Structures are given as C-alpha cells and as structure tokens.
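Multiple structures follow.
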Structure P
Amino acid sequence: MRRVVVIFKKYGKQTITQNQLVSSVYQIISEGDSHLAEYLHKPQKFKPFTYAMEEMEDNLTLYFSSIRQEITDAFAAGASLLNGNGLMIGDNLCKVIDVVSLPDVRYYSDRIKLKTISPVTVSVCEEGKKRYITYTKDGVETWLNALKNNLLKRAAAFTGEQLNTGIRLEAINHGKASLVEYQKAKIPARHITLSLIGDKEVLETAIYGGIGERTGSGFGMVLPC
C-alpha cells in the first residue's frame, strides 16, 4: 500500500503555510526513518512522493503517497509513532488521531481520470533559465505539453526503463489557478481534472508520485476520480 491518510485534531487558529506543511511531512518521515528523511531532504531532480493537506475547522487531513513503498512505510510508521501525541505545525498543536493505509489503486485500462488535491506547477527552460508557466498566459497546449514531458522524465527516472512517449494528457475540467507562497516565492499553480493515457509505469508515477514539479514540496498530488 503506497498511500496513507493521517487525521489530526488541530489546537490553534493559525493558518498552516506551505513551508510549515513541508517541514511537518519531513518530520513525520524522520520519526519513521531518520536516515531516509535525511536522504530525501537532499537536492534531487525528482522527488518520488507527494502529499496534500485539507483543513476543515479544527480537523486536518494529510494525504501522502509515494512510488517507493519504503518511503510510504516510513511516513506511516512515523505517523503511527505520533498517534495520540502532539506535533507542532507552525504555532498549532496538532494531535494525530488516526492513521489509515489506503489500498493501491485498481485500474483496468491504459486510461485513468485524475483530479488534483494539491495544485500542479510546471516550468519551461528559456535561454538556460527556468520559468514557471501559467495555464492562461502561456496557453493550455504549452502547459499540458510541459506537464507531459515532466511526467515522462519522472517515470523514466523512477523505473529506469525506456518508456513509450506516446502518452496523452487532456484537460477535462480547467479548474482554478492559484499562487502558492513557498520559500519567499509565489509559485503559479493550478487545480485541474485530467485524463491520462499511458503505460502502467506512467500511470503509477502520476497516481503515487504526483504530477508536475515540486511534488516533494506538496504540489501535484492526484486522486483517481
């Protein structure tokens, strides 16, 4: 099982920032396996995991998944060790009240419909410099093509296999744009519903490892729908 949900009771009124969310996820992984957390925190081109947090009144739900089983296991173990105890997220005391492992996703063809639960961000390289692109300013085709190329590179990096490049990404619902404040920058991102057609390796990279860039910073988590 490569997906885990952690439910918290939140004691505090402060809004949780992206920086605080990222810090808390690495803290949970470290509780389960400190050496793995240290390794994952080092700069890497592609992070093989993703996560998202939903906040409703005084309850928090943290979704986590990884293409690597050992990473999910470390996260689940860390969250279980914190069960009933407090974790400070910013100025909020958050108590773990439940840890639930979700079954792997079943799919029966090379097509799957995905909906983001944390926004997606992608970029292009222009004259040797990275530039984040937006769905509206740069165009839907440019944005989807950048997302497709990123997904292929991530899948190849995680599987070590030569993959069929003939994957298809189509927007089903154009969703909503957002600017996410992270590390003193405002990163353009988007919630969206997509149809993805591709090999098993590509589908599983998207399902468990997320889509787009900065998945290790809480971007690009998807759920089948």
Structure Q
Amino acid sequence: MKFKLILFFAAIQFGLLSQNYFDKSKEYHYQVVYKTGEDTLTNEQIILKPLGRRWCFQPWQQVAFRYIYFPDSLNFINYVDPEPFFDEKNKSYLENKGKPRVSIRETTGGVDDEVEFFLHPPRRNQYRMLSTAIYPTIMKQALSSDTIMKYQSNLTTYGANGVVYKMMYKTVPIHHYKFNNEDIGTCWKIIGESFVGDEVQTSFVSYYNIEYGFIKLYYKLENEVKINFDLKTVIKL
C-alpha cells in the first residue's frame, strides 16, 4: 500500500507539471483593458506565473499558478461592483483606509493535459465578475482537426442563486498566425458562450496557441462590461 501511495504522488509530481506551458521558469505578461460600454475604466498589466507545483484545491488535476496584479488604483476607485455587498465593501475600505481595496496577487489552478487546456480566470479586484463567466478552455480534440468544431464543455459554472450555465464552444484553426511579428504556426480562434436556457449570459472570443496559451481573450459580460486580455510577451526566467 505504501509503495502504491509513493507511485501515486510521484505521478502527481511529474505528470501535469511536465507540461511545457506551466514551466515555472516562464512568465506570461498581459495588458488588460476593462471597459463599460465604450468607456475604458482601467488599463493595467497582469502577469501569469506558473509555480511548479499542484494547486492545493484540486491537486489530482490542476497545476498552480499565480496572477500578479499591477492595479490601476487611480481609476479603480471609479469601479462599481455589480453586487451591492462587494461594492459597499470597496467603498467602506476606501473611506476607512484612504486607499482602494485591491489585491496584488492571486493563486489559482489550471490544466494542460491530453484532454484540455484550461485556466481559472482572474477573480480579484474589478475581475470578480469572471468567477461566473464562461470558462477559458479548449478541448485538445479540436487541435487535431483542420475544420471548424463545435462542442459543449463538460465543466460547470454557477451564477446567482445556483443557476447552472451551459457552455458552448466553436473552434476555428488559423494557420501561420503572427505574434509579435513572428509566425508561431497554428492558432485556434475560440468563440465561447454561456447560456441559461436559450439566452446568452457571457461570451468571449480568444486565440489559443499550444506554446503561448491564450494570446487574446476578449470577454463580453453583463451590464455592457468588456474585459480584453492581450498577451504582450513571454519571459523565460
């Protein structure tokens, strides 16, 4: 029994951690714009930093990584959270502390295995709405096809009052995609939509590459909110 446990934890340690995307010597630098309608609220940098270990909440499946925030604090004070509870917390903190209630880091998990690529999105500061938005993911089966694919995710996300969202995806291969003026081979354009019944709640358009992950990730959320992630560079430490 003890020998089996050793093999199990060795598989965990060297399984998904060997995936190249989650190489802990890499950093993925994004520029992120938050808009309400056509008005830009914040424009700031977020770094995605793999940590080289399992994510503690799902160690059998997910790898840990960290979002490092560089908050646009001057403009964040104008952010109105759509949920009154959190909006009141932000206002009270600003009034009592004299500074905005912002996080500078967040640790979460993702997957890059033979079945799918998946990242938990940022869920702190003005990105809290992404906790109930459609998941950024791509099924690896789509990467073996040179045609448009449509599929429903096996992941589940919940909205207010326990409402379950159905998530649908369409992938379109794009050959000779250029990133920073370099041909990086094939990217897949992903169009994702989450539904309650027949009504679209949240959506995104993204561009995924095996080496770089999500190069672009453009969300449309409720209340005319748009959050656009653009990968600017990948740094090898």
Structure R
Amino acid sequence: MAEKIPRDIDLTPLLEKRFAPYPRKLARYSVSDIWAICNRNRDGDRYKSAREWLHQPSPDLAGMIRMYNGIIGHEQVQFMLDKERCEVKCEYPYRGITIVGKADYIPDSDVDPNGWEFKTGPVALEKSKRWHDWQAKFYCTMFARDKWSILQPVVKNERLMLREIGVVKRDDKWVLEQFEKVVEFHQEVLAEIQNLSEKDPEKLKELIDLGTELSPDELDMPLTAVP
C-alpha cells in the first residue's frame, strides 16, 4: 500500500477570483473611496487620483487575506444580529453622481438610536481613525441617523462586548461640502475617460461600465436624507 502523502490544495486562484477588480460604474462612487478622493498629500495630489480610481490594481496575497479576514470578522458579529438590519445598502443621488454606501448594522431605534460601524481588525484600537469617522459621518446623513458609532468587538470580564472607539454626529453641511469635492473629482474621471477613449478604447471597456449614467431627473436632486 502506497504511503499517503499530505496534499496542499491551493485556494489562491479562488481568492484571486473573489477579489479581482471589477469594472467601475460611471458616476457611482463608494463611501469607502471618498476619504482618499477628497484628501490630498503634501504635494497637493489626491490620495486616489482619477486614473488610479479607473485602473484598479489587483491586490497582492497579503491584501486579499486582509480583506478576507475583514469579511469573516464582520460576519462573526453580524451572525448574532438581525440579518435584515445588516449590510444595508443606500444609493444617494447628488448632482449627477450617486454615492453608494453599505452600513454594517442599523439597529432598531428603540434598541439604539445610533447606527453601527464595525472594525474587526486584529489590533485593538483605543480610538477610531480619521477615515472611520468620515465614513460614519456620511452614513449619518445617508441613513438619517443623528449619530453613528464605530465599534470593535472585545472580550472583557468573560463577556463579548462591542467597545465604542468613536462616535460622530450628523452634519449635513459638512457632508454636502465633501459631496461637492466628489462632483469635482467626477469631472476629472470624465476627462480621464475621454483621454483613454481616444488612446485605447478597448482598455476603457475593461475598466468601466459606460451604461450606468444617471437619468436627467437625478442630476439636480437636493441633499436630503434617504430613509
């Protein structure tokens, strides 16, 4: 009888398929991108340029595993919660673009009036990061909540707890200012698309779905919270 040899089954191709870059959708911007779009480095350049937004790099193995662990960490918390209130999506039209966000959890207001954003990384945080607070502020406006909590699961005194490492208040005026910056960024994206359409139209088809432009009645919608 032949000796059994331990096998290594390579899951990397499945991971690469799961986290492969997908074509961008015209005029749609994710809340998770807005901090890098709106903020600039010491040289005055955006942390994410229009070209970088279009040309999404394939993540390396470490990046894919980090994203995978983030998904699993969130699912472990959401496993205990009301599924209908987890991963709630909001599409928020504003001046020719749509801001897309997905809230980790929106409790019944009788349970907690705040929205919840989970941070499940391996390092315990004493305080939320600046980009965490940005994301939470957008959600306050988009989901019409006065406050949004940034929470990290911890074990304390033999209890599983959600520790509040940050909380932000709703500020529609500030959100509007950031949305205007995204509208400005959208013009840079359109210029990049025009440039690429002239130089490499086939590559452009790989990078962006051009069939998702907003209808005329969405172009000048006012800043109002979506229920």
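Per-structure values
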item: Structure from which 19.1 was derived, mean projected area of the Cα convex hull in nm², options P, Q, R; result: R
item: Relative contact order in percent (Cα under 8 Å, 6 or more apart) - structure with the largest value, from P, Q, R; result: P
item: Source structure (of P, Q, R) for helix-only ellipticity at 222 nm (-39500 (n - 2.57) for each DSSP H run of 4 or more, over all residues; to 500), computed value -4000; result: Q
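Read-outs throughout are calculated quantities, based only on the coordinates presented, and are distinct from any laboratory measurement. Treat the numbers as computed from the prediction; the structure is a model and nothing was measured.
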